[in-house]
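Pasting the structures here.
Every number in this text was worked out from the coordinates using simple rules, so none of it is lab data. The structure displayed is predicted, hence computed values, not measured ones. Cβ atoms are built from the backbone, for glycine too; each structure is taken alone.
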Structure I
Amino acid sequence: MAGPEFRVRKADGHHPVADRRGTVLMLPGRAYSCGMPLLAWTTRALQATGWTVLQAEWDLSGVPSEPGAFIHRVAQQLDEMERQPGPVLIVAKSLGTLAAHWGAEQGHPAVWLTPVLTAAGLYPLTGHSDALAERIREYPTDNLVVGGTADTLWQKGFRGTGTVLEIEGANHRLEVADWRTSIRHHEGVASAVADFASGLG
């Protein structure tokens with residue numbers, strides 16, 4: 001069975017060739033595309049610091065029947081896209097964070113945004129969530145994990161081998177009721193991701 005369809009593309013935007021640092025493989029959430037605020041600003045922040053960003057796109061009405069295999073295929077296709085030499089960084093949100101298993105095998109540093117650490121609501125990933133939490137907790141190379149305390153898919157107080165940024169009161173989109181505060185949260189996350197990426201290698 002082929003599974004859900006997806007596309008991979010290079011994100012729009014340019015940066016000076018002399019400042020090029022490496023390639024980001026960006027995997028979005030089930031219904032949170034790379035064009036939505038958190039990932040859009042993160043993309044811009046990474047491009048501004050010299051990273052080429054390759055993005056996955058899909059249109060999913062629900063969680064794929066084999067979510068781990070689906071995300072593995074997407075990550076592999078992103079990784080096979082033509083790119084400049086240099087380091088590879090995974091940036092994934094929500095459903096896309098199931099790429100942690102593949103990323104660990106490849107040895108790629110990673111940013112995990114709102115990982116699905118608990119099976120709940122639209123993400124009934126029993127078994128997958130437990131395995132993902134363990135994989136990220138023991139991720140074998142540099143990693144940054146970001147979650148909000150009001151996200152039912154997050155584990156409050158989560159700790160692992162890398163840096164954890166826990167945002168008080170933020171939901172699965174890393175937003176709160178006040179829009180100004182939500183914008184500041186997204187700015188802070190984008191800055192944290194760019195700083196993390198700049199410190200690699």
Structure II
Amino acid sequence: MGPPYKSGEIDCDRVDERREAVIVSADPMRSHEIFQQMSPALAAQIFSFLQTDQKPVYKAAIQGLANQRNLRGVFVERKPPAERYPWMQAAFARKISDSLASHVLQAWLLGANKEMLCEFLDAMEIKHAEDGTVDELPASAPKEKIAAAVARLLGKFPAENVAVYLHAFRDMDSTVQWAALDEILAEEPRLTF
């Protein structure tokens with residue numbers, strides 16, 4: 001049974017690392033919100049991967065962000081990574097950048113994290129392609145099965161990567177919403193940002 005709180009209410013029984021009450025959210029975390037919450041180190045890892053292994057996605061992302069700010073893409077590209085990556089993270093964290101942020105997260109997850117995606121889908125017994133893509137998700141899944149799959153991921157991969165994946169997974173298909181996954185994301189402290 002999930003927490004007896006509505007979206008936006010405060011759960012005083014749960015506290016974050018600063019010992020402050022956690023705000024409960026029933027709405028999926030959107031891609032731009034994931035960028036708001038992720039660490040700068042993970043954002044830099046994502047951008048570095050895209051720059052070296054997914055150049056077309058990286059260039060398109062930079063151009064999209066530059067266009068939003070009425071800048072030329074080369075202006076962003078010429079910044080050193082120590083300046084560029086925080087600027088990109090802040091830009092992807094804006095609501096207007098949600099679709100770009102979603103595309104970047106998908107490219108990173110499918111490119112750099114295939115093993116994690118496949119591990120989760122195998123644990124959930126969901127048919128998938130070799131790269132971790134799925135044609136059709138089940139309408140629901142039992143909480144015990146999701147919890148076991150999440151535990152497998154947390155035992156094998158960095159918790160922040162798992163959190164990004166599960167929050168992005170929850171946001172990517174609006175027709176399928178697993179209430180049990182929502183509960184696990186709210187309950188498991190390693191999956192909150």
Structure III
Amino acid sequence: MASRAGAREAQAILKNLEWRFCTMAKFVYAMNQSLDGYVDHINFLPSPALFRHFIEQTHGLAASVYGRRMYEVMRYWDEDLTEWGAEERDFAAAWRRQPKWVVSRSLKSVGPNATLVGDDLEAVIGRLKAQPAGEIEVAGPDLAQSLTDLGLIDEYRLYLHPVVLGHGKPFFAGPRPPLRLVTSDRIAGDVMRLTYVPA
């Protein structure tokens with residue numbers, strides 16, 4: 001157990017060093033996915049251990065870029081609810097703190113700490129990517145496909161759950177790009193994280 005904790009600590013140190021010497025932001029597309037390739041936030045309610053993982057991930061983000069649908073889902077975290085426990089409040093605080101860019105031509109306004117991107121997606125994302133250091137999450141399959149087509153996604157993380165949905169929104173909204181698997185690890189219980197980079 002101690003060696004596993006030591007390995008995690010070493011990985012965290014290496015990650016911090018990686019970002020310290022990195023000259024550009026890193027765009028990461030990460031979502032929960034079924035065995036047959038679909039994403040659906042209703043069907044992937046996280047276990048306490050997986051939720052804690054996502055809290056830590058959110059604390060570590062420099063920013064997020066959302067498509068309209070995913071942003072509307074995540075706005076749940078903009079207002080405190082009385083039934084929330086400490087974990088929910090921790091996640092909400094981390095989510096509210098990070099800058100957000102929302103890509104939409106239909107929205108007229110966005111919430112706190114968010115910037116609306118209506119046109120010229122490539123130029124806006126290019127400016128974000130040129131910022132020094134930090135990990136920027138890309139949220140939403142359609143947005144991720146647009147950024148994939150522009151060659152702007154640096155890493156794909158599939159949180160694979162042992163369920164079959166049979167239908168829904170696929171993780172890849174278009175043809176899957178050529179990818180190379182770099183790591184696979186068990187995150188919590190029976191959830192595996194597969195990390196790919198462009199091949």
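Descriptive notes on the structure:
- The greatest value of percent of Cα pairs over 18 Å apart, for residues 66-145 alone among structures I, II, III is that of II.
- P(r) over Cα pairs in 5 Å bins from 0, in percent derived as 1, 7, 15, 19, 19, 15, 12, 7, 3, 1, 0 - corresponding label from I, II, III: II
- Here FRET efficiency 1/(1 + (r/R0)^6) of positions 50 and 106 (r between Cβ atoms, R0 = 25 Å, to 0.05) was derived from just one of the structures I, II, III, and that gives 0.70; the source is I.
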